[in-house]
Structure 1
Amino acid sequence: MTLIKSISGIRGTIGGKTADNLTPVDTVIFAAAYATWLKKNITLDHYRVVVGRDARISGSMIQGLVNQTLVGCGVEVMDLGLSTTPTVEMAVTQHQAQGGIVITASHNPLQWNALKLLNDKGEFLNASSGQAVLEIAKNKDFEFAEVDRLGKIHRIEDAIKDHIDKILNLPLVNVHGVKKMNFKIVVDAVNSTGGIAIPQLLESMGVELVPIYCEPTGYFPHNPEPLKEHLTALCEKVVKEKADFGIVVDPDVDRLAFVDENGVVFGEEYTLVACSDYVLSKTPGNAVSNLSSTRALADITKRHGGEYSSSGVGEVNVVEKMKAVNAVIGGEGNGGVIYPDLHYGRDALVGVALFLSFLAEKKASVSALRASYPNYFMSKGKVQLAQGMDVNGILNKIAERYAENKPITIDGVKIDFTNSWVHLRKSNTEPIIRVYTEAESEKEAEDLAERFLKEIQSAG
């Protein structure tokens, strides 16, 4: 069982012992630390925080603890209930809140849950702010309210609808054009809140919906990470229904992947590539993705006359880089699309709307669209961390071995070769070293990954 405290929040498995797992005690400590940090950094008479959750089984319990802890800290809670991460992000600014907490472990299995922390812009806390919250939690330096200063809980019913309405009003979202196409789409929402939000969006755009796993019960029918090996049922359903394509989202709806009309996975790396192709064709400019994302985005950005930049892994790092280079589109290769004309956060809903608008304009099949892009192959592996492993030492040794390749070390180690690359980094969300590779064939990518898995072992 595991508890991971990081600058992006606290994540762990439910049950077990305090400080070893995400128990009710740990949840209260961290929620109190966040509220105390808010009050130390923003001087107001009144504080407001938006809270929402995905559908995982422990979500109601964790949210109850978070809500009441915030009340005890004198904070007004805007309770969205079942929601999506991007919806919570947008609701922070809409309700003029000082922050937000999203209760979700994203792509982790159902025994996990987490508290993701937002600032007053609805964006993830930066490193210094996250570290400050961790210090308050460590020292238990909390500031609770007296009885006449306790907070209150307000239930917000229409946050998802408000989110969708804002998407439909974006200039690049062509609702009329999509309606004329009469798309038929299969949706796999892994029995979480995507089963609430994605159907609403598609129905608003005139799409015929074939839902699978769209009941928000929190019982995931397969591993919730939207990878090829987990999408068998979706692929089969698309073919059986003769649908135009399939959509899958992760439990909190910030990651998005597609399956083409033949039941072939489009590739989560190419979600951002396709959405960027559309956005850059209408609003030329720059694009950003993280170090672990496909080279195809750089190719597409250059094709449209823009400049491509990379960042460290993590939404906060991508957003920071996007602002620095004034990017018109960005995100992460895990299917996370960030469209700043809506908000600075990964958002599967806006990704779906942009993708549909692009297809309606091109009048092309999903398979034909995928064939129009540079064809790179990626391998994503991992090494489980043993107790006492010196991860930084291992990565430093590998960087030294490949010094002539001028490795990038802003986030782990990324080594570029002529026709391939490898990125090694310690995960922020699991006790593993991630090993990402990309090459011009599947075999080359897998061979490169196998080579560096061995190098990690030898360096340890």
Structure 2
Amino acid sequence: MRYILNYILVPLIKSVSGIRGTIGGKPGDNLTPADIVSFVAAYARYLHSAHKNPTVVIGRDGRISGNMVKQFAIQTLVASGIDVVDLDYSTTPTVEMYVKASGASGGIIITASHNPAEWNALKFLNNAGEFISPEIGETIRNEAESGSPDAEYAQVMALGKVTADDRAIQQHIDSILAHPLIDAATIKKAGLSVVADCINSTGSISLPPLFEALGVRYSLINDDVTGVFAHNPEPLPAHLTDLCNAVKQNKADAGISVDPDVDRLALVDEHGVFFGEEYTLVCAADYVLRHTPGPVVTNLSSSRALGDLAKSFGTQCFYAPVGEVHVVREMKARNAVLGGEGNGGVIDPALHYGRDSLMGVALILMHLATSGKSLSTLKSGYPAYEMVKDKVAFDPSMSPDSILKSVANHFKDETCDTRDGLKVDFETGWVHLRKSNTEPILRIYAESATLESAQALVTTVRQLVEAHSG
């Protein structure tokens, strides 16, 4: 069957979130075979400089282009004299955990996360199974873009070898079951039921064995690994109406939505009401902090609710620039017991330093099982904020610095944080303007006690951006 997608090709986006772009088009402008080879070859040269006889673990989500991108990446590594362990269909956290557990030199995850099906990306990992640092990423990008005229590939007897391993997801689940805060018997005894939206990607092969191991009754929607996403993968209320309806029809305790690579988790409560992806991390932290005191970390675009919750437990919440690598760096510096991002990404360092929907699901189910409360009851006990998320089209050939400087000048008398774009804090809320790591846009997020006041902040910043751009 041939699927036809109509979309606009966009330039490659190179950031802490990987090398990302739409499939097709011209080399250098989109994610083409030439771009895949050049960036993977540059990554291979970095690995050779840092490790003796390097090995790379590779996995992909369910996208239509996934196998094509994977094959170019694998054969480039082989040609570079690097052995490859191919996990094929997998999840981002599974690949991360496998790299560390296997002692591999690095990893490549082929996924564009929440982006639509026409996108794909290369996400590079270090030997700890974590995203490479911004500094190493810049080195790889510079070398890939320069063409590296002195680069050499391996001779025939030194070509890399490829092996496959289909045990990775089960090993991931086994590690979750061994986590000190997870007890499958407790969850099973609670008799919980869930509905999961697998978005026709690798949630379809990772969520069911987790549910079965935890003794949870479950039903699935969009559970074919076709890569033809049933709806926009961004876990927003407008995209999850089928899940909300399925929760009500099945009288389930919760609805679970994951993105295509299973590192973001959004919830629907027992009434079929969107729980709010910002509150996924808050709910998980509520459970963790009851058992493991310590600081928590999130990013600058995430809800104040986490900070308020941390304060109620007598601990601190620290904020980092947007991007998993920045959050992980801050978590290590603060010895945090939990971290993540308000996009539904939960990072539990007792398992690994990476956003992990499977771990997030286990923590949420433990919270339901041990508290005896429903998701709606838990949500009613958390600080109530309203958030508005907006975006403005941005010409990627232009620098956003002048726009940010202009908006910052407007708010010069307020408390401003410029580590990642511009975040302005007010007594009753905040607004954050930044260039996206994953799309050619400027993001405008605002939070306040009411939807109207949050929208007013977004409108003010949008008008300032458009006035400057116009």
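Only the coordinates and a few stated rules stand behind these numbers; no lab work does. Note that the coordinates shown come from a computational prediction; the quantities given were computed from them, not determined experimentally. Cβ atoms are built from the backbone, for glycine too; each structure is taken alone.
Descriptive notes on the structure:
- Structure from which 5.0 was derived, distance in nm of label points 7 Å out along Cα→Cβ at positions 14 and 406, options 1, 2: 1
- In this comparison of 1, 2, the computed figure 1.00 for FRET efficiency 1/(1 + (r/R0)^6) of positions 158 and 214 (r between Cβ atoms, R0 = 41 Å, to 0.05) is attributed to 1.
- Computing distance in nm of label points 7 Å out along Cα→Cβ at positions 54 and 198 across structures 1, 2 gives 1.2 for structure 1.
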